[in-house]
Structure I
Amino acid sequence: MKYKMRFFAFFAAMVVFNLAANFAHPVTPTVIQELHLHDYMFGVALAVMLITNFLLSPFWGKINNYISSRLSLLICCLGYGVAQIWFAYATTELMIILARMFAGLFTGGIFVSFLTYIVNKSNPEDQGKYLTYSATIKSVASAFGYMIGGFLGESSVRLAFLVQAGTLIAVAVAFFMICEPDSTANLKDIPAKQLMKEANPFQAFIDSKNFMCMAFVFLFAINIFINFGNTGFDQAFNYYLKAQLGLTSSYNGIIKAGVGFVSFIANMSLCIWIIKKTNVKKSMVVLTAFCALAAIGTLISVNIGIFIFFSILVYAGYSVSVPVLQNMVANQADPKQKNLVMGFFNATQSLGSIAGSLTAGFIYSVNAKLPFACTFVIYSVGVAAAFGYLCYHKKEV
């Protein structure tokens, strides 16, 4: 398979994965309400998955040096599919928490392997473009996955989970057949003692000293804050539609499809223009500020239409900021350290998302609009981090 055709097939499989990965999200609020669980479970269920995602992300980035991204994708998509079958049949808070933690062991490996495969196998002139495609696919396909899951959930909540699991297992095989090996070392050549050391997920965090510098501190801080803001907003938005506005999962799916359409247009035009034609350091300040201002709009909205309009702006701003930040991180990284760096990028995404989902879940119980106020505050801190990175580079120059 030729270079461009292989990447086309890779991105096509990525579309299917991101569709399937979101089939269960619009029905999760229904599961929580039908099982009469606590309201905060909508945040806790995601947070526990993201905790194991966070802990294992640098490990997957590091281990891909030895087993290749395609084998990681096979293992992790299969594992994620099994985890969703477990989630489908969970009936208590503990069972749901354990199922989500199990899923997190594998989801980090999937998203890290997407990044490492692109960084390792794309031509230098295509890297920024392909990273943008990856982030765009995640944003847009996830939104349409919400829509499909919403309609599946209207028929049967469990059906959404089972269709999701079957698709994830199928796409695991597809990735293994499409991708080329990209490992840089042969696992058989690694001494047993070193292999034990490399298999320790916390060793990857220790190894961060090999690349960490002030520039990465600022970049990872931006990543944490924008994902804190986006995940907290997203979790509250989904539950707000169901609990406060009384909308069914299909309405949630239709709204997310609208978000996906807007995000697609923004990413394929504005985002690529930002990366190619602007000072991305300044652009990141503007993008985070845009999200903060849009969050204020959701907070002060007096009717559903205006609330949804500003919500779409928050989602679109985040959608554009992710590929811009990915490209900044990839360009900052030394080629020998890129797998580990991209693993840390995914880990800090998860760290922000953990904080966002937990915060939204618990403060929602105090006031349904409070998570949207929190989104504004966190994005404002993200503006400060982006401005700090800009000032740091000016001093370096």
Structure II
Amino acid sequence: MPNALFCACNSWHDPCHVGSHQLARCLCERGWRVAFVSDPISPLHLLGGRTELLKRRIELHRSGGRWVDKNLWTWVPATLCTPYNKPLLRTWLVQRHWSALALPDPVSMLARAGFDDFDFIYVDSTTQAFWWRKLRYKTSLFRLCDNPAGYPRYTPAVQKALVDVTQYVDALAYTAPQLGDFAESLGSKRSLLLQNGVNYPLFSHPVPPPMEYSEESRPVVLYVGALDAWFNYSWLQAAAESLPDHDFVIIGPREAARGLNGFSNVRVLGPRAHESLPGYMQHARVGIIPFDTAACPDLVRGINPLKLYEYMAAGLPVVASRWKTLEDLGSPATLVDSVDEFVTAITSASAARSDECKRFAALHDWQPRVSQMLNFLSLEHA
């Protein structure tokens, strides 16, 4: 049975499942054993409050790791300090050597779980660019999920780690064609366009509406995901004000949605388990992706949004800001350039396009993406 190590930004139990979770899941379905190690925690994380997500990560660390099914083991390391864009923490010393202060160290934890060597090591985190290099393995890949230079946490140490890891691994994958030039500038040995996808069976299979929709008669405009720098609050505020007969439902972190307070038709539900998302999507009227292409052009240009595929697999029409990645996908989404177009597109979204959306999403299931990756790495027969 082949073994894979995933060094991922997100914890396995995070409500937001991204490409790393899906690629790991697909490998497990193919009979691989996967160790999924997320970015480390430190005592300094408590300064941001004991959030539910942090509580889950602390619990997973203290558990010594868990087998979440017969093929997937997951764990969160802990150390005295982790890289962050603050004095001392943004230094190369912390970026490169945090794992030396980790107790227990990640390598020994893998051995305890029965992982002595690996056929494949996958990395998507510059924080975890180094510690795994002392392991025995056959091939390695770094996956560039977006343009990290667009994030506030980007530092010279992160840039140095990014260049180092992309030149060290056997291959670099990137998720959007618009990241190609940036990926090439990092000096990787070889690279692969590995776009995002969707767990089509999960999102397309009909399920009942969620409890929050049970007494709802007004059309639901749904957004699922992070409310980060790229989210266009002004567009959503304008839409909520212009469309009082629509309910705007946000599934994402509550603390980031404070700019939406004061609207009686905006409900911020907070995070929801990934497995529950199909119900919210299948019974909404329209899914939105209001990204701020003017304020964050470099960051948004490199985003290939998972939510587009998930909305469409659920048969949900999509209204999104226009940027080249979405244009090139040729999806049935309605792409808009202004707040007025955004509001108009929401009102004209039609459930009649549900089958068209599903047909598009079915072409982007994660399993063919995994086949593409394994073939590229000569691991198809591992």
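Every number here is computed from the coordinates shown, using simple stated rules; none is lab data. As the structure is a prediction and not an experimental result, all values here were calculated from the model. Cβ atoms are built from the backbone, for glycine too; each structure is taken alone.
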Inset, instruction - Assuming 30 is relative contact order in percent (Cα under 8 Å, 6 or more apart) as calculated from a single structure, say which of I, II it is. - result: I
Inset, instruction - For structures I, II, calculate mean count of other Cβ atoms within 10 Å over residues 121-128 and state which one comes out highest. - result: II
Legend entry - Value 51, 32, 16, calculated as Cα extents along the principal axes in Å, for residues 273-368 alone, assigned to which of I, II: I
Inset, instruction - Could you figure out which one of I, II the value -9000 for helix-only ellipticity at 222 nm (-39500 (n - 2.57) for each DSSP H run of 4 or more, over all residues; to 500) was computed from? - result: II
Legend entry - Given 26.8 for mean count of other Cβ atoms within 10 Å over residues 105-112, calculated: source structure among I, II: I
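So if we calculate Rg/Rh (Cα atoms, Kirkwood Rh), for residues 73-296 alone for every structure here (I, II), which label has the highest result?
Largest one: structure II.
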